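Structures given as structure tokens follow.
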Structure P
Amino acid sequence: MKVYFAPQSRAVRTVWLLEEIGLPYELERFKLGQKEMRGPEYARLNPNGRVPTLVDGDTTITESTAIAQYLGAKYAPELTPGPDAPNFAMYLQWLHYAEGMIMPLERRNPEMAARALKVINRALGGAEAHMEGREFIADNFTVADTITGHAVMMCRRLGADFDKCPNLNAYADRLEARPAFHAAQSA
């Protein structure tokens, strides 16, 4: 299994999940914006020139949430509630919440960044309310924590308003303390 990776990107999610599962993997490292990401060799794998890209045998996937869903379904059913699980709908909701609601922050244009931050702060309010009395996003640790949890940590790091988010702060602290997350950050 090979992961095309850059630090401080959504590729951290993929490596974090692989570490949680305990699957061996090989990293192909880039720096964000590196010209090789837009080169013809990498374009054959990921025409968008972005990371992550996962290659597992004959399977190539280029979207971080799809990669997480694939890895969970194929290699970690214990982290992927099935349709009969009581937390299945909650799991799906929060697995996809990050991309739809709290990622990414637009940082190049100050006006757009300010607007994006307002939207993200509202969306974080919903996540904050949801986390009341919960340790993890879908009650127990699941693949959704590596996606939406990562987005929560990124929002906190990038300046979203966490002053009124004690539940999300505690959640992010718990996730950042996980050994698998530390391993992904060190990749």
Structure Q
Amino acid sequence: MEIKTERMQLFPVTLDLAQTLMKNSLAFYYKFQLPWNKNWPHDGLKALLPFYAERLENDSDELGFGPWVIIDAAGEHVIGDIGFKGSPNEEGTIEIGYHIVASERNSGYASEAVGVLCDWAFEKGVEGIEAQCDKGNIPSQKVLINNGFAHTGRSQDFLVFKKEKLVHEDKQDSYKKGI
């Protein structure tokens, strides 16, 4: 499972890869023949990996609904990570999060990654995607807004955003409804 764009590649963290990243992140760089970046994996991803690995051990269908690695299209360096915080809930909603390494920020990678991963999720039957963003993180807010997320509320010092799956009606249905 992989998503490719003109500028980057995204692939989900498998159980094996999660264990590698937890035990020795340098082994990841060696395996993929990438130059080491001391800023990745970041602390948030490191904290999430044990929980994600446990979910994957119990249910292989979790693959894709956890973290994804973002590397450049040529496979030469890590751009960051993006992912979901688990499978869809009863309403079909999931939460997305992302992190771009400092040296790759302000290049449109986050916007591009959010867009393609949202498309992937909607193709998998997800109905809505939520995101939380620090109220002072204007660049991240722009990423969400540029990807069709709407500001829906606030949770302490975080702003909450949501994007709903677009339902396409055919013309005949619209005609029947008098639209």
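The numbers here are math on the coordinates, done by the rules we state, and not lab data. What you see is a predicted model, and the numbers here were worked out from it, not measured in a lab. Cβ atoms are built from the backbone, for glycine too; each structure is taken alone.
Odds and ends about this structure:
- For 24 (relative contact order in percent (Cα under 8 Å, 6 or more apart), calculated) the corresponding structure among P, Q: P
- Value -10500, calculated as helix-only ellipticity at 222 nm (-39500 (n - 2.57) for each DSSP H run of 4 or more, over all residues; to 500), assigned to which of P, Q: Q
- Answer label among P, Q for the case where mean projected area of the Cα convex hull in nm², calculated from the coordinates, equals 10.8: P
- Highest-scoring label, criterion being FRET efficiency 1/(1 + (r/R0)^6) of positions 96 and 112 (r between Cβ atoms, R0 = 25 Å, to 0.05), among P, Q: Q
- When Cα Rg over 2.2 N^0.38 Å, for residues 56-127 alone is worked out for each of P, Q, structure P gives the greatest result.
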